[in-house]
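Asks: Input: structures, listed below.
Bear in mind that the values in this text are calculations on the coordinates, not laboratory data. None of these values were measured; they are calculated from a predicted model. Cβ atoms are built from the backbone, for glycine too; each structure is taken alone.
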Structure 1
Amino acid sequence: MMRPDDPVQRRAIMVIVLLLTGASGIGLVLYLLPWAYTLIFVALVIPIMAFVRWRWGEAIDRWLLGG
């Protein structure tokens, strides 16, 4: 399979692959952890991700859009 020439397409493919691998890893963690630990994990991850989005959201958007 050939790699796309467009850097924006490459970046989009990379982001999708990272999201899929991250989601499968998180799914495995949530499956293996007992219910109480799952709730603690979710309670910690959501505020951290919200902070990252709030603090660096514009930079992430610019990076994803290639500009």
Structure 2
Amino acid sequence: MGNGSVFTAAFLLAVGRAPFDEAGLWFMDPYDPRTYQGTADWIMFIFGIAFVLILGYALKQHALLEGLQEE
């Protein structure tokens, strides 16, 4: 489990089920941010994109530091 899943679990436990009318478990509902499951999925998508961007930047800086790549 990564930071995104931990944040998602903490967010959903703090907010609870009350603000969501639907659980979002059927067909395309899990990708609708207005549903309980959709909110969890979109948090994970955002953390995934942020992870890839940070990883790419870190790998670029590492390559510069090691002399494997020029600016």
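Asks: Looking just at distance in nm of label points 7 Å out along Cα→Cβ at positions 23 and 55, which of the labels 1, 2 belongs to the structure with the highest value? Display every interim value, and only then the final one.
Replies: Numbers: 1: 2.6; 2: 3.2.
Checked 1, 2; max of distance in nm of label points 7 Å out along Cα→Cβ at positions 23 and 55 sits with 2.
Asks: From which structure (1, 2) was mean count of other Cβ atoms within 10 Å over residues 31-38 calculated, if the value obtained is 17.0? Let's see the in-between values first.
Replies: Numbers: 1: 10.0; 2: 17.0.
Value 17.0 for mean count of other Cβ atoms within 10 Å over residues 31-38 corresponds to 2 out of 1, 2.
Asks: Match the computed value -21500 of helix-only ellipticity at 222 nm (-39500 (n - 2.57) for each DSSP H run of 4 or more, over all residues; to 500) to one of the structures 1, 2, and report its label. Mind showing how you got there, number by number?
Replies: On the way: 1: -30500; 2: -21500.
It traces back to 2.
Asks: To which of 1, 2 does the computed value -0.50, -0.85, -1.09 (log10 I(q)/I(0) by the Debye sum over Cα atoms at q = 0.13, 0.21, 0.26 Å⁻¹) belong? Let's see the in-between values first.
Replies: Numbers: 1: -0.54, -0.96, -1.12; 2: -0.50, -0.85, -1.09.
Computing log10 I(q)/I(0) by the Debye sum over Cα atoms at q = 0.13, 0.21, 0.26 Å⁻¹ on every structure in 1, 2 gives -0.50, -0.85, -1.09 only for 2.
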